[in-house]
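These are the structures, in C-alpha cells.
None of the figures in this text is laboratory data; all of them are computed from the coordinates on show. Small disclaimer: the values here were computed from a predicted structure and weren't measured. Cβ atoms are built from the backbone, for glycine too; each structure is taken alone.
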Structure P
C-alpha cells in the first residue's frame, strides 16, 4: 500500500488523486472492513469469554447445589435405611410374637377342648347321679310314708291296748 510521502519535497496532489487515491481509498475501505470484522470477532470473543465465565460460575454453583442435593439424598437414604431396618425388626418381632401367640392359642384351645370333654363327661355323670339321687329320694319318701303309716298303725294298736 503506497503512502503519502512525508518528506519536505512537494507532492503532486493532482497526480496522486488521479492515480493512487482511489487505490489507497479502496485499500483503506478494505482495512476498515477488516478492522470491523476483527472488532466484531473481538466482541464475539469477549462475549464468548463472558459467557464462559458466567457458565463457569453457574457450573460451580450447579456443582455445589448438586453436592448439597446428593448429600441430602444420602442422609435421607440413610434415614430410610434405618427406618426400613426398624420396620423389618418390628415385622420380625411381630412375626415371632404371632407365631408364639398362635402356638399358645393352639395349646390353650387343645386344653379347652379337653376340659370341655371332661366337663361334659362330669356333667353327664352328675346328671346320671342326680337321676339316681332323685329316684332314691322318691324311694326314701315312699319308704318314709310307709314307715309313718306303720308307726301310726302301731300307735293306734298301742292306744287300743291301753283302753
Structure Q
C-alpha cells in the first residue's frame, strides 16, 4: 500500500529511557517496536472456545455458544494477560543487547515473569509500568499522537494555501 506514491515506512518505535548515574551513557534506554502481526501469538495461544449450550425451547436441539460460562471467561482473561506479556516481550526485542534470564519467548509459561525480571534488574514498579505504557504507545495511537498528526496535517494544508 502507498499513500501519494509513498510507502508507509517502518513500524513505529518508541524510545523508553530512565536516567541513571550522572552521564547520558549511564541511562537505561529501551526500544519498543510495533508488532505487525500477532500470528505467532495466536499459534502459542489460540482463542478459547466457548462451550455450547442448548437453548430452552430451541428447535431441534439448537446449541449456541455460552459466553457467560465462568471457565470460558477465565480462559479469555488468562489469554488477555498472556497477550499483554507477549506484546511487551516481543516489542522490546527491538532493544539492542536486551536478553532475558527467565523469560523465554518460545515458552508461554514464562511470559508473566517479565515484570519480576525487570524489577529484579533494578527497575521500580513505576518504571516497569512506564515500559508497558511505552510498548502500548508503540503499538497504537494515543490521543496526543493523533492530535500531533492532525496539527501537522492542518499546518501543511495552511502552508499550501498561503503559497
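General observations
- Structure (P, Q) behind the derived value 0.75 of FRET efficiency 1/(1 + (r/R0)^6) of positions 40 and 152 (r between Cβ atoms, R0 = 41 Å, to 0.05): Q
- Computed 10.1 for mean count of other Cβ atoms within 10 Å over residues 88-95 - originating structure among P, Q: P
- Given 8.1 for distance in nm of label points 7 Å out along Cα→Cβ at positions 56 and 112, calculated: source structure among P, Q: P
- Source structure (of P, Q) for distance in nm of label points 7 Å out along Cα→Cβ at positions 24 and 104, computed value 11.6: P
- Computed 53 for percent of Cα pairs over 16 Å apart, for residues 32-71 alone - originating structure among P, Q: P
- Entry that produces 15.4 once distance in nm of label points 7 Å out along Cα→Cβ at positions 16 and 128 is calculated, selected from P, Q: P
- Test item: distance in nm of label points 7 Å out along Cα→Cβ at positions 64 and 96 calculated as 5.7, pick one of P, Q: Q
- Calculated for structures P, Q, Kirkwood radius over Cα pairs in Å is largest in P.
- Among P, Q, structure where helix-only ellipticity at 222 nm (-39500 (n - 2.57) for each DSSP H run of 4 or more, over all residues; to 500) as derived comes to -35000: P
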